[in-house]
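For reference, the structures are reproduced in the following blocks.
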Structure I
Amino acid sequence: MTLELPFGNTTVSLNIPETHPVETVIPNETSITSDPETIILKALQNPIGRERLSKIVQPGDKVSIIVSDTTRPVPTALMLPPLINKLLAANVEKEDITIIFALGIHRHHTEEEKQHIVGQDIYQEYQCIDHNIEQCDNLGTTSQGTPVEVFEPVARSDIVICTGNIEHHYFAGYTGGLKAVLPGVSSRRSIEANHARMIEQGTAPGNPDCPVRADLEEAGKIVGVDFILNVILNTNKQIVGAVAGHPVKAHRAGAAMVDAMYKREVEPADIVVVSQGGWPKDINLFQSHKALEHVKAAVRPGGAIILVARCSEGLGDKVYEQWLDDTSGPLDAIRRLNHGFIQGGHKAALIGKMAEEFELYLVSDLSAEMASKAYFKSASSVQEAFESTALQYGPQARVVVVPYGGSTLVVGTK
């Protein structure tokens, strides 16, 4: 069996001998029934749990539209025109609309990246700014003690609209919804307080009631987010669905669509080969780790996971890299996190925990030295990695292949 796995903007090939039982886990793709604009307009015209935007906004309102950054495969340039047209039809002035890139703790964009995300016309006609983690207003505190500190332009807006896409997320249950606010446009203190809840019971991909999401949704309520527009994408990053309206009710409707497409039950295997899904999901190891969390139920204890992720921008986080430098190994990183949550450092501990449970291989652009420092065995190709694991687990070892691990949630058989 020969398989092609996404790797950056290209693919890599894996040939698996016939002696191995192989299961390829691919999403239950939804057919595309309409063009993207029609899908988005239908969602905007039929909001869930909210009135239409024309009933919500008033002339003179200052509107903030929060959009995803370059690490997310969100088709923002397709989503903004129909959304903005609804605002203009409600007599909102162009100069009162600000588009804000939700960076969280990620790096700032280049001007070219900003233009690519929103589209040339919108970039030229509207104010498009990066979130600044150092310029946040305090709006209160959640019941769990998380400070709600939000980027000043968002905090001072009359109307706040969140955009994004919905897929499974390893500690927030799902992406999308009010995650655009926290961590998207929040302070480091807010992000760390919220993300520290990932080690609590109930944290799991596909759980909409997990501690992190419950906390961030309370923060979104404090901010006063008025409306969301989220899309659901297929594996080719095409829009197959959209939801709009109430920040929680609409999000849950979208999450149900994601489960139907991307949640799969699998019998655990000896070897799991997983691609994060290509660009931009595998832009760095910080992001690519998510695929490991999504497939860990697919590998038996002591088995192997081969992660295929280009990581063209390296590790992707300075704190993460510092932890790898400062700790002596996986157990040290885990102990350190247990003594106090540090955003960025958590990646070292979470991957370290998996390295203690499974054999981890990495096929990437990272050097062998860097991969080893990050608790992986480096391989120059996915074929080399597979052949190494096949020697260890035998010619009849069961194999599970997940080409779109950043989106696909694998759960064990009941």
Structure II
Amino acid sequence: MKRAEIITIGDEILIGQIVDTNSAWMASQLNAINVKVEQITSISDTPDHLVSALNDARKRADVVLITGGLGPTKDDRTKKVLCEYFDSKMVLHQATLDHIVDFFRMRNMPVIGQLNHDQAMVPDNCQVLFNPQGTAPGMWFEQNETIFVSMPGVPYEMKDIMSLHVLPRLAKINGAGAIYHKTVLTIGIPESKLAEKLDEWEDALPENIHLAYLPNPGQIRLRFSAFGQSEADLAEQVNQQIEKLMLIIPDAIFGYNDDTLAGVVGKLLLLKQKTLATAESCTGGFVAHSITSEPGSSRWFKGSIVAYANEAKVNILGVDQQLIDDYGAVSEQVVCQMALGARNALDAEYAVATSGIAGPDGGTDEKPVGMVWVAVATPEGVFAQKFSFTRNRERNIIRASQMALDMLRLELLKK
């Protein structure tokens, strides 16, 4: 099994101007062909940093993938550094130059400048990897049994070079061995509590199966990584462990891998041929946003009423003003009427409603920031639950939305 490292180059990554999505995509593709990614490094576009990163990576990895720094401008230095690093000289690659000329001609730019011409200059000891989407070719070097591949940082250019050239080559030369990943999605149990519940089960995992806790607001992803000779055998091993896991936290597991909570709820509603509506105050439409992000949600989602002001709760959802006066908008009584109002107004079998104090201010001793009421209305009635979150407004909105969907999920599983 080959070991890989990824080096991403660019100050724009280090200052937070862009997010490095290249590494995540590359890692997933490499794992699919049983190449294990052991480290990802982001560095500035300076010769010293790149040389240092290459020296470190070659000590640990069989394959080093580099993205970035291949543009035509003076701040793109990667090609020159690689030329010196591999003790080579620049030569013209005619096929690349022809492609660059055609590339600009098709864009009504028949004359190319020197900077673009220079992109066809490559180290003489590299294998040139054709880039159909851009003007900077990829470069494949081999030295002392280590493979180095340099590609543009533009995501769609990198993906084409990886798919057309790099992944097929690596798949052919990769040694024996398999990697199998599966992620279990959980909700409603904090990471520390979940770790306590799973302590004995986790200690009994086979040595070739590793478990990682990956927390998100309100959710914990449990990622299994299994290593062995056969992917089918590894999948069976992991699924056996998941069966044991389900006996410990049955209600907390809502899906696997790329499942979403809204998508899981949608499947349950479709199975029962039922529909859903939402009434949102503190979440401001985030529950509806999560739902409508799911393809095909129009088959089971009727719509949402964002009733932020009390007047909207009364006039649109039919909440009794007296209940707001007596108990406040953030209360069990009001959120239950919100859910019933949405169910009636939008003619759905089920509805969820949220009302709370998202923060970072606006709380009181009786109703502190982070206090949220969530209600679920069903054909049989309505029920509500109170949650206490943090002072972080964004996380509170996400967690309240998730709790609303999860309360509905658990209700649908009962029937």
Structure III
Amino acid sequence: MTQVRLGIRREDKSPFERRVPLTPTAVRELLAVAPVRVLVQPSSNRIYTDEEYLRAGADLHEDLAASDLVFAVKEIPVTLIEKERRYFFFSHTIKGQPYNMLLLRRMLEQKVTLVDYECIVDEAGRRLVFFGPYAGLAGMIDTLAAYGARLEWEGGSSLFSRIQPAYRYASLAAAEAELRRLGAELPAALAAADGAPLVVGITGYGNVSQGAQRILAHLPCVEVDPLDLLQPGWAERQRRDRLYKVVFHEEHMFRRRDGGSFDLQDYFSHPEQYEADFERFLPHLTILVNAIFWNERCPRLVTREALARLWPAGVLEKLKVIGDISIDIEGAIECSLKATHSDAPCYVYEPASGEITMGVAGDGPVIMAVDNLPCEIPRESSDEFSRALAPFLPAIVKADWNRPFAELDLPAPIKRAVVIHRGELTPDFAYMRKFLD
């Protein structure tokens, strides 16, 4: 069998992007079972060094033009898309994202094949290769850091101000150790503080939410039912030496427009027939973490209109920070007006003016809106991602990619993720043509 050349591209979309799609361990294991040569672009920023890839059996190569398959994490710049190449990366095109339509057009014109990791799913549509938990882990760390910074700006001292953004820790283990130390001290500090109990609300219960909840588990945390918050006098009856976690499911967040009973499958099929029922919870939250999927058919959870009405009236005086981990611009959290970067993760949304001010100072809630959170935990997130992708690699390498799409011999999850084949949108993704038209 002809030796296949597999290229691993260095990431250059952001200086904070240090992740890899395939670790040296994955490379070593692939070389042992498949006729492949692995070419790795040199990088001084990548979490795994060039030397580690060399020891695994790869070759360093600045030019990946000779590669049959090219693996990356983030989008490849439009000008570097080469004719008839086979690419594997997160393209961020399948929702018709306007900022990547030029990339989509270029890939079609160059007759490439694109496998989008986001679309590698099982028969039930569950994603198999993803960074989701690490978005939740980093996002909760960054949200708690933002909360500490906000309290400090307001003139109070708080143990939360010791928390740093996730990217500043040497590892996830180091961040979690810091949180455990803080958690041991927190009960006494919370008990001595004035005011209502600290309530952290998390929308959703999937991979992103699970990552966020793992971080909270290091603190003195008690989970309560969302409806408990609405009971008269609930806050006054709670202890002050702990924080309270509330996980919101769809039935808490949405209701049918026609007044009918909530049905989960119906909501998934027809979200446009529902409206948000979330405003009732906002006055009871100290921190809101958004971890749900959203598209334009779905209702918004936090609207600018609601903030303009509630904030000046003092109804939201508890709400300090919104950690928008999912970050759809003006999406579920309508006041998320822009995405941020790890070194400047926050801005304040001022409900009266609708304007934003970078940092944590201002009259309004702090919005944490970093759009590439898993890169803040690069080693652990790369390891897990690579482990999930590795079982598919031998079949990917051995496949005859010149055959028509219907005849491609690939594992079903990988075939489902082929968005473009030889310059044509595959049947499941033909709808994307309208985004270009």
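Suppose you compute Cα extents along the principal axes in Å for every structure in I, II, III: which one lands on 82, 56, 42? If you can, show how the numbers build up before the last one.
Details: I: 69, 48, 41; II: 82, 56, 42; III: 72, 51, 36.
Corresponding structure: II.
Identify the structure, out of I, II, III, from whose coordinates FRET efficiency 1/(1 + (r/R0)^6) of positions 90 and 258 (r between Cβ atoms, R0 = 41 Å, to 0.05) was calculated to give 0.60.
Working: I: 0.85; II: 0.40; III: 0.60.
The value was obtained from structure III.
Here P(r) over Cα pairs in 5 Å bins from 0, in percent, for residues 122-169 alone was calculated and came to 5, 15, 17, 22, 22, 14, 4, 2, 0; which of the structures I, II, III was it taken from? Before the final figure, lay out the partial values.
On the way: I: 5, 15, 17, 22, 22, 14, 4, 2, 0; II: 5, 24, 33, 22, 12, 3, 0; III: 5, 20, 19, 16, 12, 8, 7, 6, 5, 2, 1.
This value belongs to structure I.
Can you say which of I, II, III returns 16.6 when mean count of other Cβ atoms within 10 Å over residues 162-169 is computed?
Details: I: 25.9; II: 16.6; III: 19.9.
Of the options listed, only II reproduces it.
Suppose you compute distance in nm of label points 7 Å out along Cα→Cβ at positions 66 and 130 for every structure in I, II, III: which one lands on 3.8? Let's see the in-between values first.
Working: I: 1.8; II: 2.4; III: 3.8.
Here the read-out was taken from III.
If Cα extents along the principal axes in Å, for residues 234-377 alone is calculated from each of I, II, III, which structure is the one that comes out at 59, 37, 22?
On the way: I: 47, 33, 29; II: 59, 37, 22; III: 43, 39, 34.
The value was obtained from structure II.
Just checking, which of I, II, III has the largest value of percent of Cα pairs over 17 Å apart, for residues 82-137 alone?
Numbers: I: 44; II: 37; III: 48.
Once percent of Cα pairs over 17 Å apart, for residues 82-137 alone is worked out for each structure, III has the highest.
Coordinate-derived values only; no laboratory data. Quick caveat, the model's predicted, so the values are computed rather than measured. Cβ atoms are built from the backbone, for glycine too; each structure is taken alone.
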